[in-house]
Structure 1
Amino acid sequence: MIPYGRQDINKADIDSVINVLNSDYLTQGPQVPLFEEKISNYCSSNYAVAVNSATSALHIACLALGLGKGDWLWTSPNSFVASANCGLFCQSKVDFVDIDPQTYNMCPVQLERKLIQAKINNKLPKIVIPVHFAGQSCEMKKIYNLSKDYGFKIIEDASHAIGSRYLDVNVGSCNYSDITVFSFHPVKIITTAEGGLATTNSKKLAEKMQIYRSHGVTRNEELMNKVSEGGWYYQQVDLGFNYRMTELQAALGISQMKRLDKFVAKRHILKRRYDSLFSDFPVIIPCQDKSCYSALHLYPIQLELNKIGKSRNQIFEKMRNSGIGVNVHYIPIYTQPYYQNLGFRKGYLPNSEAYFNKAISIPLFHTMTIDQQDEVLDTLKRALQ
């Protein structure tokens, strides 16, 4: 089976983990701060807070920005459910903004229309989470300008986008947001096995996220309500969680970071080859915005079903049965049963649903060979016939 995504683990990665296993610290040691420093330096952010998943990072980012009961969080429906669930974790209300049919990202025009109506109804969002789908940044400058007009905070869900650039600056700089979140799941650009991280330029937000990731407990005297009683002393100053990243995960991440740019560059080589060879296929290839350099986490195509005479499911099953690990990214979040029970209905956001009904993600990963890519193309051609 050729998977749609795959990690690349080399001897240096393995050695870095073994070194930690032979060290004094398996958790709460020097590797996590070093990994945070590597990411913040790469992204040109002031702070980075590593956690055990991007879901956890989204949760503590929302908490740090004060999201709570009665507030509104808006995000893209074209994402994994965690992009919206983080709002529900905070007891807020959640809504969605339709996508741009070209980029599959949150559409700034649709966002502005929704904001105008929400202002009239006194239901403006406290937080908006644009999702950098497939590794391509949203139009953050436009979204940022809207945030100044309508008073909302921004969390970039860059789970797909470590190694991406927007307006020639690495995603994660937070030039147009309050916080940016990354994922290091094995199918992402780099991996820590499981793991996530939040970048920010705000010391206050970084401190809040650090507290939330570790039970609400701190040893930092500046955050205590009295002078420390000694080196052993700590205080619980908020209700937090055990969201810490381990030393093993951080060591793997540090090692992987050395190859990040190489990984993304290889994906671009494969993407350009796909683009050229798909010219005579009845499919729509993903559009790349000129303001962005995508990390290319995914290569999602849309099937021109009116020209094919087969359903998406027929083609999907034929590809899977032939050893090609295609997938679909994503089922619009609000069509999930849980969100239907909250009152959402199919037909709510037509662009998202139109994209979903025709979408298939085909394999793309940095260790992919030309022979594997040719096998994907040949199998798809047969499936379409």
Structure 2
Amino acid sequence: MMKSIPISRRTLAILAVLVPLVGLLGYVALRSGPLAPVAVTVVKVEEKALRPAVFGVGNVEARQVHRIGPTAPGRLLRLSAEVGDTVKVGQLLGEMDPVDKDDRLRSQEAVVRRAAAMSEDATARHTHSATQARRYEQLFAEKATSEELLAARRQDLQLATALHSAAREDQARAQSDLQALRSQRASLRLVSPVNGVITSREVEPGTTVVAGQAVIEVIDPKTLWINTRFDQVSAGGLAAAQPAQIALRSRRSPPLDGQVQRTELRADAVTEELLAKISFKALPDPLPPIGERAEVTVYLPELPKGPVIPNAAVQRQGKQVGVWVANGERVGFIPVKLGRADLSGHVQVLDGLKAGDAIVLFSEQALNERSRVHVVERLTGAAP
């Protein structure tokens, strides 16, 4: 028979203190120490239609830019338009120095008048010669004149015909030369080809310019658009006529309505970006400066209903993309196949989840398959 070991009161007192303390330490370790569950926020997978959108950045440009200048070299005499002026089609914007063109024009007009007078005189002579030739033809038929006189009248008619033809050619040549001088004189007048706005004065009066050199630049404001770049990865489905929002960098007003005018067939191979032209539905007032930076959001067609989750819930484990699914105090990593995303932070799930699944949105530390979790409404520092 075993003998009982006597326990002193002191030992009992120590045990009475240590046992609760060990229990307390164990509880603390399980609740707030390294073995404590990880605080997480959880959301349900939603079943809804997603409207994806793509974001791009571009610059204000004009499709129709008219760079107006002389067709012949010369000195700029005057400019009557300033940058920012609104102009009408046909409005005089400036003029080149005519030098001696006005004198040459007056001289050629005198040549035309002389040629016209000579042509009129030759026409009268030709008419008279033709009448005389017909008269002598009739007289000869009646044997009332000689063959020699008839031959003379015929020769007079031939000469008058030749002189008449030459006079008409001289008149036509003089008129053509006059028209050429008038065209040259008119080309010295710099006029607006469209209803538009002056965006640049390239040279000032007194400057000598060469043929074809731009003196002044006019744009048609109706052709303003944003030359925009989009990331190739996210720009799939971008097409003409899709609605867009345009935010000009210089303005704090709400974004302007626009639409995709066209997408370019040539992409930027270096930056891996697609190019598209985004037009304004209504021109902003005042007009934005050419070259201003703009941020563009294009809304793609709405997708059919399906599972949708916040982008923030998506995690990567090794080479797999997925989410942590919560099941009580335990979590498991589920690989998913993702589709398109919208600009509000949601992404479509093509495979791996169904509506109603509880997934971890945020966690206070990295999770693994052995993690224990407890759900909270919100983590400190996490997005609401």
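Any read-out appearing in this document is the output of simple, stated calculations on the displayed coordinates, not a laboratory observation. Nothing here was measured: the structure is a model prediction, and the numbers come from that model. Cβ atoms are built from the backbone, for glycine too; each structure is taken alone.
Check the numbers for mean count of other Cβ atoms within 10 Å over residues 223-230 across 1, 2 and tell me which is largest. Before the final figure, lay out the partial values.
Numbers: 1: 9.8; 2: 21.4.
Largest calculated value belongs to 2.
For FRET efficiency 1/(1 + (r/R0)^6) of positions 167 and 287 (r between Cβ atoms, R0 = 41 Å, to 0.05), the highest value in the series 1, 2 is held by structure 1. Given that semi-axes √(5λ) of the Cα gyration tensor in Å, for residues 87-206 alone, derived from a single structure, equals 56, 14, 8, which label among 1, 2 identifies that structure? Computed on structure 2.
The maximum of mean count of other Cβ atoms within 10 Å over residues 279-286 over structures 1, 2, that is, the highest value, falls on 1.
Here Rg and Dmax of the Cα atoms in Å was calculated and came to 21.4, 75; which of the structures 1, 2 was it taken from?
Values: 1: 21.4, 75; 2: 46.2, 189.
Value 21.4, 75 for Rg and Dmax of the Cα atoms in Å corresponds to 1 out of 1, 2.
Among the shown structures 1, 2, from which was the value 29 of relative contact order in percent (Cα under 8 Å, 6 or more apart) calculated? Attributed to the structure labelled 2. Here distance in nm of label points 7 Å out along Cα→Cβ at positions 199 and 327 has been calculated and equals 6.3, so which of 1, 2 was it run on? Corresponding structure: 2. Upon calculation of mean projected area of the Cα convex hull in nm², for residues 47-94 alone from the atomic coordinates, which of the structures 1, 2 produces 7.1? Going through each structure in turn, the value belongs to 2.
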